[in-house]
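Below are structures written as structure tokens.
Please treat every number below as a calculation from the coordinates, not as lab data. Small disclaimer: the values here were computed from a predicted structure and weren't measured. Cβ atoms are built from the backbone, for glycine too; each structure is taken alone.
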Structure I
Amino acid sequence: MIEQIKSPQGETDRSSTSSKKQWPIVAIILLLAISVAVLLNIFKPEAEKKVVKDKPPVAEFVTANIKSTAVPVSSQGSVKAKTYIKLVAEVNGRVTHMAKLKFNGGFFKKGELLLSIDDTDYRLAMSRAKAQVAAANQQLIRVETEAGQAKYDLKQIGRDPSKSTSYALREPQLAEAKANLQAAQAELKIAELQMQRTRVIAPFDGRVVSKQVDTGQYVSVGTLLADIYSTESVTVSLPLSLQQTELLGIKLRSNQPLTDSVKIKLIAEYASRQYQWNAVLSHTEGEIDVRNRLISLVAEVKSPYAKNKQFVDRPPLTPGMFVKAELTGIEKDIIKLPRKVLRYGGNVWLIDEDNLLQIMTVEILSKDRDYVYIKSGINQGDKVIVNSINFPLNGMQLSPLLSSSISQTEIKANNE
């Protein structure tokens, strides 16, 4: 069997012939693509050209009004009893009765019995002192009688009593008898005073903080009986900076009385509700705190436990309660604006007569959560921007719009 061997030269010739046949097809496709591209470019639709106008950003504004306003000052502190004392024993003895000091937190009225100490020894001492007074009084009467008899005897023998010696007239004996009577009376007063001190009486309307003794316990002079405080008034120490005291019109001078124009409102939260009390300015502390350079003003509230007809469910202002304080003092000519007008660095943005942005630096007296109080830097009637503007530049064109979220009526009312 004879196999046919294929020649490589024959295969190459056939491949070359196939490529020559495909070339015209590729050329035709390229021509068609170029023709379509040219036609699309010739008959393409033209886009309508519009001129884009640069619209100025909207600037909401409020009008500045200069008005005489009392700048509010905020502080906080803890309630303290104005009168707080440690009740101590003034005599020795055993506690026989716990009256109003039975438990911590108990209330008492002025003049009520707090506790009693055994008075047996003091009753006996008072009886003994009374006997000594009676004896001294009897001795004085006897000596006075003898002195009178001595003068009479001198006259009977023809001698002038005024020229006689004091001993002959029994004057030293008379002086001794009078001194003995005074000493006996003093001892009686001491015994009576000791007797009174066995009954501890409330010095004021108050409340028991903590009792330190109980019935049957022996106490001596100086033993701590209880800690008590008065419920007649409480105080709150309010730390303020020197600038804040200046805003209130308070001068730190010893010869200048505190102003009566300072109004203080205390706010406390109790059981998820807020309650208010009106307080009066009592005095200022004697020194500035070296740690924070603040000085404390002391506000006083009288009758903190009394029921108020207007606020029936208001709790008592109890010592230890935390309160916030809002103080207002003298009025100043300032501009009061919403706090949102304040920008970074203490600046505000204004709209001038040509509706251009003007960045102004202002002098701020004070600011709180809602408002800022401006002393200088803007004028009456200036348009102050309240909204944010992207990329603000001094002198950029603006589109003014009277603020709708903050009404001008509200601004004027706040300035009044």
Structure II
Amino acid sequence: MKFALKMVAVAALAAASGMALAQKGETVKIAFMDPLSGPFANVGQNQLKSWQFAAEHFSGAKNPAGVKFEVVGFDNKGSPQESLNTLKAAIDQGFRYITQGNGSGAGLAILDAVSKHNERNPGKEVIYLNYAAVDPAMTNEKCDYWHFRLDADTTMKMEGLTTFMKDQPKVKNVYLLNQNYSHGQQVAKYFKEGMARKRPDVKIVGEDLHPIGQVKDFAPYVAKIKQSGADTIVTGNWGQDLTLLVKAINDAGLKLPMYTYYSGVTGTPTALAAGGEGEVYVIAYGHANHTGELGQMGAEFKKKFNDDYYTYATYNGIQLLGAAIAKAKSTNPVPVAKALEGLSIKSFGGDVTMRASDHQLQQAMYVTKWQKAKKGEYSVENTGYTFVPIKQMDPYISSTPTSCQMKRPSGG
């Protein structure tokens, strides 16, 4: 009897371990869709390489599921309409995981299309991993079960930034300059709301929204900033729209503290370096000088591509996906989506958690400052400058409430 029970136990254990590794050796293909041509191509190309690099780094024995990750690039040209075409092409080619980040307009189009596709095609569901589209609506009124955001949304970034700025006595007269689409509009909106609560004495002395990716010379905007008497600039611009703004600021000899989201993104550090040290701050969920595994990955990426690894959502995204596949014991998006909800992993800034109520990753935030790189610090874009962390905030500080009413699939 004892022998028989022992054999049953051994068989059960073998079956369990076999199930746990049922997906071992499978290839999980992820379709990356962002601008690989046009004004933001340099950013898209860097981020595609970053996804591919993280996928390769965490493939096989380096993830708990034992799967291989493969990332393939699709050029959506930054357009919502083109994103629908690339999404259809990816699904037709058998991709079950999609990632996108540059532009909330494209992000919202993908979110809606993925939701509709999954409703109409049971058994062929797709998961959308959003690594950089920060429109709060995507995890609030437009939240969707199949969408998971790896970046911090604008309300979170602005909560962190205004918490820092309220303690900067020099900040009195602010000029807001942003791209004229949902992201830029929200940077302005949530900055005004946050500062009204925390430092009602701060004045907005000027505000501009400009066409995204179309301004070739920001000199007229810089002239308006000068005339306004501003002592501080706040901008959510990214890519070419931030690089050219910095160039115009340098050309005008304007030396004002600037608070940004995306100064570490391709091309902008080189423009900043041309203007010297200056007071430039970034609010983000990471920085250029992490140590440990992430620091090593940054060094390897630089060696391989002579480029900076700055999209750390690729690190968290692949790690979370590996952990969820291991938990689900399957690469099928249906059990994987369920496993992602509420999932926590150890990351470079402490634990990160995919909040189940809205699928918004909760994570630490950092304020960094642009300055000359000291010995041992990372030289951003080989400029001899770096972004040094001056404040770290635990996840609860920048966490913001959600209005999401998540509709789960039956059994989800």
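Annotations
- Origin of the value -1.10, where log10 I(q)/I(0) by the Debye sum over Cα atoms at q = 0.12 Å⁻¹ was derived from one of I, II: I
- Origin of the derived value 0.25 (FRET efficiency 1/(1 + (r/R0)^6) of positions 31 and 399 (r between Cβ atoms, R0 = 25 Å, to 0.05); candidates I, II): II
- Source structure (of I, II) for mean count of other Cβ atoms within 10 Å over residues 87-94, computed value 14.6: II
- Which of I, II yields -9500 [helix-only ellipticity at 222 nm (-39500 (n - 2.57) for each DSSP H run of 4 or more, over all residues; to 500), calculated]: I
- Taking relative contact order in percent (Cα under 8 Å, 6 or more apart) as the criterion, the top structure among I, II is I, with the largest value.
- With distance in nm of label points 7 Å out along Cα→Cβ at positions 159 and 183 derived as 2.1, matching label from I, II: II
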